[in-house]
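Enquirer: Structures are listed in the sections that come next.
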Structure 1
Amino acid sequence: MTPAHREGRPLPCRTRQPFSRGGTVTDDRLADLAADYFQDGTETDPFAATAWGVAGHDGDVPDPSRDADRRRLDRLDGFRRRLDGVDAAGLTGQDVVTHAMLDRLLRTERAELASGFGVGTAEIAVSASLVGVQNLVFGTVPVVRLATPEDTADYLRRLEGLGGYFDAAGQRYREAGADGRHPTASGVRQAAEQLRGYLASDLSDDPFLRPAQGDDATRVAEVVQRTVRPALARLAATFTDALLPVARDDEHVGVCFVPGGEEAYAAALEAHTTTELTPEEIHQIGLTRLAEVHDEVSALGSRLFGTSTVPEVLRRLRDDEELRFDTADEIVACAVAALERAQSALPRWFRHYEIAPCVVEAMHPAEAEGSVLGYYRPPADDGSRPGAHVVNTHEPWTRPRFEYEALAFHESVPGHHLQIALAQSLKDVPDFRRFVYVTAHAEGWGLYTERLADEMGLYTDDLTRMGMLSFDAWRACRLVVDTGMHHFGWSRDRALAFLRDNTAATASNVRNEIDRYIAWPGQAPAYLLGRLHIEGLRAKAEQALGDRFDPRDFHHHVLSNGAVPLGTLTDVVERWVATA
C-alpha cells in the first residue's frame, strides 16, 4: 500500500490532452469530464498529489471540514450529471473503461461522503496506525524534493498551513463527538502517546526536516518549531481532553456502534471491494479461505518442523527468537535482495516496460512505532523521485525473518512498484486513471504477486514460503475480523485473539493490524477479495486458451489499464480472451 492509498482518491492533471488507443478518437465530453474530475481531486486532497509526485500542489493542505465534504458532494453530483450525458453505448476502446471507472468512482465516493463520516470514516479514525491524521502527514509531506527556491517556498507555505489543518481536524473530531460519533479509547490513547513521543523528540531529527539542507533547513526548523509542533500539541490535547473521556471502550470498537455506522460500513465495503458482497458473505469467504490455508500450513510445517499441527506450527513461527532479525540493516538487506531477484526474473513472466526505478528505504522513527510492516511510495511523475518500498525497521528483534520476502514482493516487484509505475507510464488514458487507487485491484494484485513469486521461484527456502502462507492466513483473517467488529459487533479482544490464534503474527503486529482495521473499516477485506478475483480470471483464461495462454499476456491485460474496479477488470480480460 502507499500513503496516497489512505484516501483512495484520484489526483488532478496538469494539462488536458486528447487520448486515443489504436486510432480511436476519445469522446471530447468524456475527456473534459475526466480532466476536470482529476483536477478537482487534487484540489480536494493535495497531500495525495504529493504522494504520487504530481506537481503543482506541494504548497497546499486539504480542508478536513464537513463543509468541504459537502462542497465536494455538490461537485460530484455535477460530474454525475455530465457523465449521464455521455452515451456509453457509443463508446469504444479506452473510453469504455474510462466511463465505467468514472461511474463506479462517482457512485462510491458519493456514498462515503453522504454518510457524513468523510472518506474512509475519517472523522472517527483517531489512531496511531497508518490512517491516523498525523501519520498521513508524517508519511506524505516530507517526501518532496526541494530543488529550487520555489520548491522551498511551497514547502514552507505547506508547513505554515499545517497549523490550521491540524486545528480543523481536531474541530471535526469535536463536531463528530457532538453527534455521538466517538473514536475508540484505544486509538485515542495510542495517537496521543505517539504525538507526545514526537513532541519530545529532538528538533534536529524531525521528519519534516528531511527534504531540507543548509539555510533551507534552518528556515524549515523555525516553522516546525513555531507552527507545526504547537499545532500537534493542540491536537494531542484534543485527543486527551475532549475525545478520550467519551471514547468507545474495547467492547464497542466497531463502526456499527456509532450512529449511522451501518450505512457507512456498507459504503466503505463497496468502495474498497468494488463488489456488492454482503458482510455475511465476506465473513464466510474469510473462514473458508483460512481453513484452506491452514491445510497448506500443516503440510509445509511437517517438512519444516516435524509437526503438522497448525497451532504448534504457528507457535514455533511466532515464538522462536532465532527466526527474528537482529538489526535494522538486516531487514533492509532482505528487502533489497528480494527486489533484485524479482527484477532478474521479470522477463519470463512480464512484458518489458520502461518504468521508474524502485529503491528500499527504512521508515522514519516518528512514523514507525505502531505502523504497518511496510508500504509502497510511488515515484514522482516528473522522474525526480524513484518508487520506494518503505520498510518498518523499528525494534528489529521483534520482526520475523520469514515474512519480509513476501512483503518485498508485494510492495516492490512484481507487486505495487511494477503495477503503479506502469500505470503512471500510460500515455493513452486520462490522467486520473494513471494515478487513481482502487483498493481491490491494487491490493489484490499485491497479494496475487506473493503467490506468483512462488511460481517464479523467488522464495529462498521453505521457511520464507511459510511466510507467504502466514501472510495468506493473515489476509483471510482480515475478512473475518473486519466484518466481525464492524458488522457483528466483536470486541477488540475477540478480534485480537482470532488474528493471534490463526496466524504467526507477533503480538505487536497483531495489535497494530487490529487497530488499523478499527480505524479504517472496510478497507482490509479488499485485499483477498481482489486477489481471488484475479486468480479466478486467470483460471478461466487458462482454460479457454489452453496452450495459447501466456502469463505475460494475462499480466499485461491485468495491469495495462491502471487500477480498475473488479467488474471492469473482468470485462477487459474477457475481451482479450475472446480475441486472442
Structure 2
Amino acid sequence: MRTHYCGTIRTEQIGETITLCGWVDRRRDLGGVIFLHLRDRSGSVQVVSDPVRTPETYPLAETLRSEYVVKITGRVYARPEESLNTRIDTGEIEVYAEQIEILNRVHKQLPFQVSQTENEFVREDLRLKYRYLDLRRERMSANLQLRHRVIKTIRRCLEDRFNFMEIETPILTRSTPEGARDFILPSRVNLGEWFALPQSPQLFKQLLMVSGFDRYYQVARCFRDEDLRADRQPEFTQLDMEMSFMSQEEIIELNEELIWQIFKEIKGVELARPFPRMTYAEAMADYGCDKPDTRFDLKLVNVSELFKDSQFKVFSGAIASGGIVKILPIPGGNETISNVRIKPGGNLFKEATEAGAKGLAYIRVLENNEIDTIGAIKDSLSEERKQQLLTLTNAKPGDLLLFGAGDAAMVNKTLDRLRLVIGRELGLIDDNKVNLLWVTEFPMFEYNADEKRLEALHHPFTSPHPDDIGDLTTARAQAYDIIFNGTEIGGGSVRIHQREVQEKVFSAIGLSAAEANDKFGFLLEAFEYGTPPHGGIAYGLDRLVMLLAGEDSIRDTIAFPKTQQARCLLTNAPAQVDAKQLKELEVISTYKPKADS
C-alpha cells in the first residue's frame, strides 16, 4: 500500500514518485495552497496541494482534518530555500500530492490534541483512557521506539557476544511464601487448587542451570500484587539472566559490558569502566540508603560517639536505646537555607517528619568556628567536643549541619530524603551526568518485627558469603545491585547450589523441613543431581527505559499501563465476571460493596 515511511524521505528521493500512508498531523491553508503534515511512527513529512500544480487533489485536500487516515501518492521536490525546516529530518523536501485517498475519517471530536505541535497539558487519566491516541503523540511514540531499541540491543549483545539462549518460563506457576503478594488464579481443571502468576522466573531459571543451559536470558513478564508508586506496576517486564560456572566478579564484568553497550547504542555515551563499587555498609554509612545518587557529594557523618554522654537527652537517649546520631553537612547552607525552612511549617521540617523524624535539629557554623543552635545543644557541647564535631564533619564557617537522631533506619531514611531534596534545590545534581554504581555485600537477612523472624533481604536462594557461612544470622550475601543515578535498575546474586546450604537458609527464615519440602521440594531434589555453581541478575526494563528517556514514571514507557489504583482505564479492568464463570471454578465472592454514605 505504501512505498516509504513518512519520516524516512530525504533529498535522495527528489524526483521520485512515492506513496505514503499515515495520519494528518495538521493542515494549513495559506492563500490557496494547502500544506499537510503527514505522520506515522517514523516521523512526519510536508505534503503540498494547490489548484495549479495538483488540481486533481486540491478539492479533497481542503476536506482533510487532523487524524484522518490517508494514502497519498506524489512526487518529491526540494523545498525552497526560505521554507527549509531544520527541526525535522524531512525538512529539506516536500511531496506534491498527485493522488489522495481517505482511508478513514475522524467521526468524533478528539478528547485532546494529538498533533506534534501541540504541547498542551493533558490529564493522565484522560491519556490512559484514550491510550491509542496518546501513543500517536511524538513523545510517547519516541518512548516506545526507545524501548524497542533497548531490547533489540540487549538481545544482540547477549546472543552474539556472550552466547546466551532465550528460553521462556511458565506464567502459570505455584505461590511461594517469600516476597511480595502473589496474584492467584483458581484452576477449573483441578478444583480447589490455585495457580500464581510469577513474581520472577527465579526458580525456573535456576532449574535451567541444573538442566545444562548455562547462559539463559528472557524478556520476562512478571506480576506483583503490591501497592503502586511512580516506578511500580502490578505487571512489569524484566530482563532476566542466569549463568553457570561464573563467579560474582565475572557476572559483574559481563553486565558492565552489556550496560556499556546499551548506553553506547542508545545514548551515544561510552561509559568509563569498571563501574565504581561500594559495599552495602558503606552506602548506608555515607548516604543512608542502598541506592545512593553519587552525582553529588553531600555525605552523612555518624557522630554518635560524640553525643553518647551528651546532656541533650534527645541525642544521648537515642544512642542509649540502640539508635544513632548522624549529621548531613551542607557547605554554604547558612546562606541558602533559612531557619523558616528547618522549623515546623518549613518544607525541610515536613520532609523530615514524613520520613519518621520527630523534629529537625541543626547547627549553623559561624565565623571563628562559633555555632548557632538551640540552647540545649549548645550547652551540651564543650569547646573540645565542638571542635571535634567540626573536624568530623569538615565544617567551615557558613556551613549548616542538619541532625538525625533515633533508630538507624529512621535516621538514614530522613537524612537520605533531605540530602536528595537539598541536592536538587541547590543545583548540585547534573541531570546530564550518568553515574553507574554497584552496591555489594548486602546482609543476608533483615528482621521482620511483625512476624518476629528473619526474612531474606533479597530472596532465600541467595548464597551467603563464604566467610560468613558459620553464622547466617549476621552473614553477608553474595548479592549485588546496579544503581543508575540513585535508582536501582537491577539486582542479582550468586545462588545457592547445594541442598544442605539451601535447607540451612530455609531454616534461618523460619521454614520447617516439612514446609520447605512442601514449597520447594522440587528445587531441593534437583540440587542432588549435579547442580553447577550459578548466579544471575534481573533488570527492571520499564525503569531502565524510563531513566534513558528522561521520564518520571514508568507508565510513560509502557504501551498500556495500569493506574496507581491498579486499573486499566482503557478496558476498565479489573471487572466483574459472569456468575457462570465463578460456578465453573467453584469460587464464591464474599465481597459486599460499601453502601453510599
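Enquirer: Out of 1, 2, which has the highest value for mean count of other Cβ atoms within 10 Å over residues 161-168?
Expert: On the way: 1: 18.6; 2: 13.8.
Largest value of mean count of other Cβ atoms within 10 Å over residues 161-168: 1.
Enquirer: Shifting gears a bit: Consider the structures 1, 2: one of them gives 5.5 for distance in nm of label points 7 Å out along Cα→Cβ at positions 49 and 225 as calculated from the coordinates. Say which. Can you show the working numbers first?
Expert: Details: 1: 3.1; 2: 5.5.
The read-out comes from structure 2.
Enquirer: If volume of the Cα convex hull per residue in Å³, for residues 257-560 alone is computed to be 145, which of 1, 2 is the source? Walk me through the numbers before you get to the answer.
Expert: Working: 1: 145; 2: 185.
Going label by label, the one that fits is 1.
Enquirer: Also: One of 1, 2 was used to calculate percent of Cα pairs over 27 Å apart, for residues 241-376 alone, giving 58; which? Don't jump to the answer; show the numbers that get you there.
Expert: Numbers: 1: 58; 2: 42.
Structure 1 accounts for this read-out.
Enquirer: Here is a follow-up. Computing helix-only ellipticity at 222 nm (-39500 (n - 2.57) for each DSSP H run of 4 or more, over all residues; to 500) gives -8000 for which of 1, 2?
Expert: Going label by label, the one that fits is 2.
Enquirer: Continuing with the same structure: To which of 1, 2 does the computed value 20 (relative contact order in percent (Cα under 8 Å, 6 or more apart)) belong?
Expert: On the way: 1: 20; 2: 13.
It traces back to 1.
Enquirer: Among 1, 2, considering only percent of Cα pairs over 34 Å apart, which has the greatest calculated value? Walk me through the intermediate numbers first.
Expert: Values: 1: 37; 2: 58.
Across 1, 2, percent of Cα pairs over 34 Å apart peaks for 2.
Enquirer: Next question. Given a value of 12.6, 41 for Rg and Dmax of the Cα atoms in Å, for residues 441-512 alone, point me to the structure among 1, 2 it was derived from. Don't skip to the end; give the middle numbers.
Expert: Details: 1: 13.9, 42; 2: 12.6, 41.
The correct label is 2.
Each value in this text was obtained by applying a stated rule to the coordinates, not by laboratory testing. As the structure is a prediction and not an experimental result, all values here were calculated from the model. Cβ atoms are built from the backbone, for glycine too; each structure is taken alone.
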